[in-house]
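K.L.:
Below are structures written as structure tokens.
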Structure I
Amino acid sequence: MKAAILYQANQPLQVVDVEQEGPRAGEARVRVMATGICHSDWHIMNGDWPLPLPMVLGHEAAGIVQEIGAGVANVTPGDHIIFSFRAHCGHCLHCSTGRSVLCDGHQSVRWTLLDGSCRIRRGSQDIFQMARLGTFSEAVVCPAEMLVPIRKEMPWPQAALMG
């Protein structure tokens, strides 16, 4: 699969072939159909936000669910989705009071998956995913709780803007 990876701040993204592990329990693989660029991406690219690299950037996107891991009930293969840039545990105080965007129920850093591991590699090197997504790639493996189903007639560019 191809992904656009930032290896160093203030350098161009490199579009390269990478290996992607399939979804584990609670995760899904999504084929990215449209993605946008955000100032968050720009801040990482120009070094304003010094995050660990290499990283696949991108979090505003939409796509089609290809595969789900064990225990996933909110989406099924073939669903059209938008990505939510923030995981939500559903159990912390913020989630239980309707403020899931403030969720603090997950302890892993926001550039790995919830178990703290990476699903993308190039050779033996782990590649991080911005906001646990990294949508500047052909497909994303991410927590299924970060996927929001949408109507299939929604155009991809507009859906990506919603993401």
Structure II
Amino acid sequence: MDREQLLNRLDEAWTALQEAYAGLSDPELLVPGVTGAWSIKDIIAHVTWWEEEALKHLPLILAGGRPPRYSVTYGGIDAFNAKMTKQRHDLSLAAVLRHRDDVHRRLIALVRSAPETQLTGETRFRRRLRLDTYGHYPKHARAIRAWRERRLAGPAVARVASRLPP
């Protein structure tokens, strides 16, 4: 896979994530329960902080370094996610969306500037990029689509149930 193929893969996964919540109103983006207690706003913030982690650690990888282990630094990925959720919970939707766009733009710029040798094959750079981005987005896109389907099915199930004999 070359740079353009990698950028296309990244863009396809990013677009699919955005399409999962496209057309929803701002209040709908704030409804909890999409994934656990998280709203779509929380999911967007979550995806963004993992892109930030990529922006922090990919240059370190390029320089030959190793990112710190989440198990040692934070007590595990779940603990890191909990810390970041608490830290970003009170951000407004507008702030989360602005931050999403800024971070994603910087991530794409980093991938565009990375040495081609780091983008082809299974390098540490590619592995980290996949884990923090295009390998991560689909999980959340699926969760959002499933939540939307449950919300749509709820009123339909209630209508059918109301027509059933007691």
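Bear in mind these aren't lab numbers, they're just calculated from the coordinates by the rules spelled out. Since the structure is predicted, the reported quantities are computational estimates derived from the model, not experimental observations. Cβ atoms are built from the backbone, for glycine too; each structure is taken alone.
K.L.:
Which structure, out of I, II, was mean count of other Cβ atoms within 10 Å over residues 15-22 derived from, given a value of 13.8?
P.N.:
I
K.L.:
If relative contact order in percent (Cα under 8 Å, 6 or more apart) computes to 32, which of I, II did it come from?
P.N.:
Here the read-out was taken from I.
K.L.:
To test your reading of the models, identify which of I, II gives -24000 for helix-only ellipticity at 222 nm (-39500 (n - 2.57) for each DSSP H run of 4 or more, over all residues; to 500) when calculated.
P.N.:
Derived from the structure labelled II.
K.L.:
For distance in nm of label points 7 Å out along Cα→Cβ at positions 7 and 119, find whichever of I, II sits highest and give me its label.
P.N.:
I
K.L.:
Here's another thing I want to ask about it. Comparing structures I, II by distance in nm of label points 7 Å out along Cα→Cβ at positions 39 and 143, which one has the largest value? Don't skip to the answer; put the middle values down first.
P.N.:
Working: I: 2.6; II: 1.6.
Max of distance in nm of label points 7 Å out along Cα→Cβ at positions 39 and 143: I.
K.L.:
Of the structures I, II, report the one carrying the highest value of mean count of other Cβ atoms within 10 Å over residues 23-30.
P.N.:
Details: I: 21.6; II: 12.2.
Across I, II, mean count of other Cβ atoms within 10 Å over residues 23-30 peaks for I.
K.L.:
Match the computed value -0.52, -0.60, -0.88 of log10 I(q)/I(0) by the Debye sum over Cα atoms at q = 0.11, 0.12, 0.15 Å⁻¹ to one of the structures I, II, and report its label.
P.N.:
Going through each structure in turn, the value belongs to II.
K.L.:
I've got another one for you. Of structures I, II, which gives 20.6 when mean count of other Cβ atoms within 10 Å over residues 79-86 is computed from the coordinates?
P.N.:
Source structure for this number: I.
K.L.:
To continue, here is another question. With distance in nm of label points 7 Å out along Cα→Cβ at positions 31 and 63 computed per structure, which member of I, II shows the largest figure? Mind showing how you got there, number by number?
P.N.:
Details: I: 1.1; II: 4.5.
The structure with the largest value is II.
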